[in-house]
Structures are given as C-alpha cells and as structure tokens.
1. Could you figure out which one of P, Q, R the value -15000 for helix-only ellipticity at 222 nm (-39500 (n - 2.57) for each DSSP H run of 4 or more, over all residues; to 500) was computed from?
2. Quick check on the output: 1.5 is distance in nm of label points 7 Å out along Cα→Cβ at positions 27 and 139, derived from one of P, Q, R. Which one produced it?
Structure P
Amino acid sequence: MWEEILEVLSVVVIPSALKFFLGPIFGFLRGYSIVIRLAGTVAGMMLSVVVFTFFGDLIRVAIHKWFPPKKKKKRFTAGNRRIVTVWRKFGMAGVAALTPVLFTPIPGTIIAVSFGAPRNKIFLYMFISAVVWSFIINGLLYYFGTSIFPDFMLPNDLPPR
C-alpha cells in the first residue's frame, strides 16, 4: 500500500506542485483512474500553495544565502506590468484563475503573497481554481488522451476511444 501511495505522490502530486499540467499527463500515461488524477492534481497545487504561503520568506532567504543576487533586476518589466494589471482588474480571483494555466502554482502563490492577500483568501481561491482546472484538464485527457498521445506511450489496459 505504501508503495502505491508513494508512486502516486511521485507521479501525480509532486509534478502538479511544480507544473500543474504535468500531474494529469503523467497520471494518464501511467494509467491511473480519473479520481486519483483529480485528487492528486488538486493536492499537488495545494501543496505548493501551502508551502509557499507559510514558508515563502524562509525559502527566499535561503536561496539568496546560497545564490546571492548578482545585480539589481529591473522592477518595471512588461511581465510585471501584466501581473499588476491582472491584480488591479480581477484581484485574488484573477490571479488564482490564471495560476494553473499561466503562472504555475509556485509563481502564482508568490504573486498572491507579494500583493498582500490574506492567507485564507489565497487558500480558498487557489483551491477553487485547482478543482476547476483539474476537472477541465483531466476531462480533456479522459476524452481525447488516447488520440493525443502515441500508442507506445499509453498503458496497455486503456480502453480504446
């Protein structure tokens, strides 16, 4: 049983914590059920949201300690302006909605924390966004996955669609 849990963690949860799309894709290619992929994808995103909401400052200090910044970065870049525009127009809900598809979980959480959103709001909006996008991505893989991926990548026990 522990081996199966660790396998799901390494195949679905951890990749979803780093890049949201990876968990559903790896889970599909491994042949996991859609329920496991849905739960693992949401758990992966929420894992990175919790870690970077509570421990983001400690992680930043440790990274700067190991790799000191070489020079000051520009503050007003085109990407930063777009993020500020999204925040001003849509607030925390907009950042959370774009996090799985555009920002990925780690930068999306860092953006929300840096704008000073309350933790309970970050958790709620990120959870709702993770559930919605998890259903969309895993649903698309459920219906179109066998036609997207080549036959040699698919598990042998997948039914043809």
Structure Q
Amino acid sequence: MTSTPMDQASIIEYIASTFEGVDVQVASRDDGSPEIAWGDVFFFYCPDPDHRDRKFPFATIVTKDYGDFDAASNLNRPGVFRLNIGIDRETFHSKFGDAVSQFDFTALDVIMPHPVYARQHWICILNPSQKTLQHLHPLLEAAHAIAVRKHSRHDHEDAQW
C-alpha cells in the first residue's frame, strides 16, 4: 500500500509552520527572479521579515527542468516536482556514501542525492508522500539548523564592523 502523495501547497505549509523564522519565496517576475525560476519555491531562514537577507535557501521546490543543466529528474512531466534539501556532509555521507550516481533521478517518492548539487550535500525527492515526509523531518530540521547557524554567524560578523 502506497502512501498518499503530498501537493506542493501542503509541503510549503508544513515547512513554514514547523520551523521557526521561515520565509517562503515563490519566484516571480515581481520579485526580480530569473524567468526560468518563476513558480519555484525557496525556503529561507529569516527571523526578521523586515530585514530580508536571502543569502541561500535551506530547501527548495523546483517545478521544471532547467535546460540541460538540471534535467535528470525529468520534471517536465505533468504534476512532477522536486523537493530539495541542503544537509550537512556527515548526514549526507551516512545516507549515501559514494553511491551518488547509482540512483534513478526520475523515481517518485525516493530520498536520493540531488542530481546536480550532491557535491554540496543536497538531497532531493520527487513528489514525496505523507509517509516519506515523516522521514524527511529530521533532514529538514538539520537543514534549518544549518541556516540558523549561518544566519547567526553572519549577524555576528556584521556586529563586529
């Protein structure tokens, strides 16, 4: 028996309501995002929305292939999207070791290394189910914690100037 697939809106709500200080950006013309990113979702740690400092997201939802650069997941299929999560090196290697190229990057509801950003310790999953999202919680928690540490370090560096 397979678990029910989640839609993007449910995943956005889950991340935004579960983790403190999350700022959600849906890329669009209005916010100056490049056209290829329009409709994709970026999750930032931003405890003060009045002072948005969007250095780098800790998670994203991508809804389409990015030309030849990032097409391994075949996201141009109807209804297919990919949740991407940036985790730490130790967790990444404990889950995948060096087996990065041994995955079918088009498989749905499978936690796997990101087809392009695995070297930077990003993982991904296409169309996660409710059951799989439970397994992603500690990975999202780790990604959020990394973003919090980076933000704190950035604030500390700014305070020194």
Structure R
Amino acid sequence: MIVQSLIGEFEHEAENTRKLLKAVPDSALTFKPSDISWSTGQLASHIAEVYNWYEPTFHQDVMDMATYKYDKGDISKAENIVAKFEENLIAARSALQRATDDLMFVNWTMVMGGSEPIFPVMPRIQVVRGFLLNHLYHHRGELVIHLRSTGNKVPGLYGPTYEESQRS
C-alpha cells in the first residue's frame, strides 16, 4: 500500500517536474539570483538528477556520496536537461516499481566516504519523503523564482498560476 501510494504521487509530480523543466528557456540558463546561488541551468540539472537517486535510495541500505557519479550532462541547452530528466525518470520509475512495503521500514544511511552518517539514519520511507520528494519540491520552488526573475512564464503545477488567476 505504501509503495502504491508513492507511485501515484511520483507519476503526478513527475509530470509537474516535466512541465517546469520544459518551461526553462536557453536564455535563462546562466541567470543566478545571487553570487552564492546556482544558475538556472545548474538548478534545473539538479532537479533532473534527483531522479537518479531513486535506485540507491530504494535498493541500497547505504549510499556513499563520495563514490556517487553525478552526471549532469550538457547543461548549455535546456532540451539537454529535459532529456537527462527523461532518462533518469525511467530509471526512477523502475526502482520505485520494484520496491516493496517491507523495504520502507528498513533503516537507510548516507555517508561521505566513511561509515559516519552525514545525516541521521532513518527508515527508508522517511528518506523517500525527505531526500527524494520534499527535496525535489523545494528546488522546483526555487526554479519558479529563477524563471519569474528572468521574466519567463511558469506553468501551473497545482492549479492556475498567479498570472493566470488575474486574467478576467
């Protein structure tokens, strides 16, 4: 039942992620709202990359970020980021569909090149909600701000956008 409910949310939110990534124009890719912020391209690439974390999150009890291979691909064009998202989405869907409810209660750990956890060890279901889903939603919100700051339209993800709601 847990995995089935996650699949429903995953599919709905993957479509929202797709709509948002497809709204990113090449002209916005280098925009950074501050010196310490990621560029729009880097942020969009990170959003696409979150889907690459499903396999190790669902099917490994320990994820070592020191050995993880981040493959953002060519982020000089928005269509490349969308293509990387689509590629990672297929793998994420497969990882989720192979998961079982029993796996959701097994403790999961993230390390950085050693045995010391870099955040608290917790049941996989908490990791899925926080590390995969909530983390993704947070960065999508940031991407909305990047798009609006560059004068670009954003798609409605949970109903009409503010701009759409102001039309008479």
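1. R
2. Of the options listed, only P reproduces it.
Just so you know, all these numbers are worked out from the coordinates, no wet-lab data involved. Since the model is a prediction, treat every value here as computed from it, not as a measurement. Cβ atoms are built from the backbone, for glycine too; each structure is taken alone.
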